[in-house]
Structure formats: structure tokens, C-alpha cells
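A.B. asks: In what follows, structures are represented as C-alpha cells.
No lab work stands behind these numbers, since they all come straight from the coordinates. Just so you know, these numbers come straight off a predicted model, no measurement behind them. Cβ atoms are built from the backbone, for glycine too; each structure is taken alone.
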Structure 1
Amino acid sequence: MVDVILSAADFAFIVDLVRRRCAIVLEPGKEYLVKSRLLPVAQRHGLAGIDSLVDRLRGADIGLTMEVVEAMVITETSFFRDLHPFETLRRTVLPELIEARRSQRRLHIWFAASSSGQEPYSMALMLKEWFPELSTWQLDLSATDISNEMLARSQAGRYTQMEVNRGLPTPLLLKWFRQEGTTWQLDDAIRGMVTFSPLNLAQPWPAMPTWDLVFLRNVMIYFDNQVKKAILGRVGRLLAKDGYLLLGGAETTLNLDDSFRRIEALKAGFYQRKP
């Protein structure tokens, strides 16, 4: 059996490792999270406990280091998470962007830190179901994440019963998924709408297009202010003048980047660049 003891020194080592690799800050009191995320990693490698895992990490095991970092950065997500932002997208934001892009017939949407893919696939389902006019448009739905494991899961488009029960309307489940044993497989027509690729938000970004809509939900809460400012600065330079940035309910640009303004009328965490 794997030992669940986590010493202060081992916790400090993991905190430093995760911060150096992906700028995520693990505050004191997160020992339980380290245990729950890293015990399965130790078990997979036949190690006696987290102390043995840390010993391997101190020995500069690159593959194990990446596995540990990926285990620590996995974030919770669900289909149509929090619902209200997606309702605002359907009723207000997307119709506005579609009208503004009617001559170009193109939309660029980026999902940063997309985890296991429910958020970009929710958008793909929304566009397919409620905006059929876009079938002849060029839709660039780009999703990125630091975790190769999450990217592989996303590309597979296969979800458990519990995952599809969380936020996914039954008509969409029955129309766009097929049941395979204990899992549900997303239709290729939806999977093919989203491109997944690796990206560490805290490191240099590759060349990107000008985005019409950026999802940056429930990820900046894990960074310190310096990293938050850097990320918002980059997003601001890539966001169209009339584009939208969508943050999580507990996130804000206030006191971090004064080039953004919150669109209070939308009441769902939408921001735009100031004129």
C-alpha cells in the first residue's frame, strides 16, 4: 500500500517544482491536493509513497517530472459550465460577433487551459445547434492545455456517465453522443470542429491569430499577480478590438490590467478592450 504521509520538506519541493514549471501557486493548506493528485502517480510507478516519488524527482527524472506537473494542474470542468455565461454567449455575444464578421465569414475562438475538453465541445455543440448559418463559415475553435493527458482525453471525445450528466442537456447527449459500454463517445462532426494543442500559459506563446473570443475561465486563480498581468497583457494584444474575453466568476482584470473593461450589462464575466 502507498504511504499517504507528506512531509513539510516534500510539500515544499512539490510547491517549488510546480511553480517553476507552470507558475501555478500552491498555497499552504493544499497538502491534501498534493496527496490526492500524486498518490496515483506513485502507485503507477510502484513507489512506496510520496517521499519515494520526491526522491525520484530530485534525481531529475524528466518524464516523471512532467507526469507530476500534469497531475497537479488538472482542473475541474463540465459541459456548459455555470450555464449563465453560455446563455449570454448564445443570446448576445455570438449574435453580435456573427453580425460584425458577416463580411469575413470567419470566427476565431480560443479556449485556454481547456482541461478535458468539455468547454470547447460545449461551444461546438452550441454553434452546430443554434447557429446553422455558420456551416459555411470558417470556424477556428482552438483549445490548448499544458497537460498532454488532458489533450489526449479531449481529442478522444470520450466521457463517463458522470461527466455527461454534469451540464449536458439530454437532447444533445442523445443526438451527438453514442453509448459505448460505460462511456459516451462524441460524434466526429463535433470533435472535428475543435483543434487541440499543448501550451503552457506561463511560457512564451507561439504565433496566434487575432481572437474574437477568448475563454480564460477558472485558470488565473492559480497564478500570482505577476503572471496574471503577463497573461492578460498577451491576451489584450491578441484580442480583436470588439472581441470578448471571458473569465471565471472569481476572476477579474481589476488592478491587473487597466486596458480591459468589464461589460457589466452581460453579468457573466465578459470583458473587452477599452476604446
Structure 2
Amino acid sequence: MDNPLYDYSPIVSRPKITWPNGARVAFYIGLNIEHFEVDKPATSIFAGTAALVPDPLNYGWRDYGVRVGIWRMIEAMDKCGMRASVLLNADVCRHYPQIIEAGRRRNWAWLAHGKNNSTFQSGMQLDDERKYLKEVVDTITAATGQPVRGWLGPALTETFETPRLLKDLGLTYILDWCCDDQPFALNVPGMLSVPYSIEINDISLCVGKSLSGPEFSRMIRDQFDQLYKDSAESGRVMALCLHPFVSNQPFRQKYLEEALQYIAGHQSVWLTTSDEIAAHYANSRPG
């Protein structure tokens, strides 16, 4: 079947996008803050134990992110004047409230990222999904004190009904469909897609392809350079997608900081959040 969610639109045929203060690239950090259930397999660094219950090797590796890595991430973003667009599992609100409080002090944007990263969305029945999404959104809203505007599914999973159900809950955009360098309207009235990256993503590159810290930093800068070049005619979005249990391991930290400082050091870059990108595009796009 064809994709009913959005229509084809070649980037060379669209109206010009302008960002605030004449910026060429809107840059945001998609910061995955996640909870993993201890008795289910999930993202792993060593497949040999991934199916074991418990799996101390892989679970402990993931747990490093919320215990240690996130605090290095906060330090790096603070140095560069960057705010996070947090892709937040609702279970984080109960298990790691100190992280929520740190983000609230920094005016982070909070996106719903499912209940936890052990529960995937695909295949849910309509009524079950409606109830599930409402619980997720209500939990995050109560904990952060902010309305939830954006969504990223755990492992980018959805059903064909997800965008419509999210619209009914007051959300305005999703990140799951990594098919563009600009926001665009979905075929669900009032819903947008905002760019996310499955390639400039530490899981894909540092775990999936075993890239070194210097290589990852170089790819981030190369991604930015090309989008900056492309944006001479119309604005672009760069999403940098990070997980504290990967990017903030001690031996990678300085290379992440180098990449962030490189981007922050350029003129005509809007250091922003995915919420602000979606709102600006919705308020300024033709029609």
C-alpha cells in the first residue's frame, strides 16, 4: 500500500523557509532519556547475553546513561547555550525525578517517547493505543508542568492511527518519519513532521557501526556543513540524536563537546528546540 500519512514533495519545489533572525539552520539536540525494564531485551552492546533475564551487561550499560552520562550531557549543553528537546519515556518521571528537575530549571522541551523503551507501539489495537497514549502524555505533562507538543515512538514505532490519536491529545508534530531536512504537513490536519535523524544518531553510528569518537564528531560537523550549504536558498533543520549511555561515555565526551562547540560557533544558526521549530513553521508557512 502507499503511505497515507504524507504526500510526495520534492525539496527543490517548495516555498522558501525562513528562520528567526535570518538563521539558515535550525539546530536541535534530540536527547533520548529512557527507562528500560530489567526483564526484557532492548538496545544492546553485546548480543551474546541480550536474551538473558537478568542481563547485567547490557542493562548496566544502558543504565549508565541516567546515572552518570546525563550529567556530562547537561554540562556540555550548558557550555554551548543549548537546550534539549527531550525524548522522554513516561516511566522516567517516576524513576529519575532528579533529571526532570534539572531539565525544568533549563527550560527544556519535553516530547513524549512512549511509556518506556521496552514497550513498542506497532500492532496496538485502536482503543488500547488511545488509552496508552493518553497515559503517557498525562504523566509527562504532570511531571514537567508543560504541555506535550511532540512525539517520537520508542524505536520510532507507530501504528497508522498514531498521528491522529496524538492530534486528539493536543500534540502538533511527530519525529518518527526521517524523510526530510525541513518540516512538512502531514495528511492529518494540524499535524507536522519535524526532521529527526536515524543516521546522525549515536546508536546507529557508535553502536551499530562502531565509529570512534573522532569519527562521530567529524560526521556531525560534515552533516552541519552540508545543511548549512543547502540552506543558502531555504532554511534547513539539523537534528542531533543522542543517548547519554552512548555519547557521554568518558572516552567520547570531548568529541561530542567539540562538535557542539563547532556548531554553536557559526553565525546564522538557530540553537533551538523541536517545539520551537514546529511552532515557527506552523505559524509562518504559506497556507
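A.B. asks: Supply the structure label, taken from 1, 2, corresponding to mean count of other Cβ atoms within 10 Å over residues 131-138 with the calculated value 17.1.
C.D. replies: The correct label is 2.
A.B. asks: For percent of Cα pairs over 29 Å apart, which of the structures 1, 2 scores highest?
C.D. replies: 1
A.B. asks: 1, 2: which one has relative contact order in percent (Cα under 8 Å, 6 or more apart), as calculated, at 29?
C.D. replies: Answer for the origin of the read-out: 2.
A.B. asks: Given that FRET efficiency 1/(1 + (r/R0)^6) of positions 99 and 187 (r between Cβ atoms, R0 = 35 Å, to 0.05), derived from a single structure, equals 0.75, which label among 1, 2 identifies that structure?
C.D. replies: The read-out comes from structure 1.
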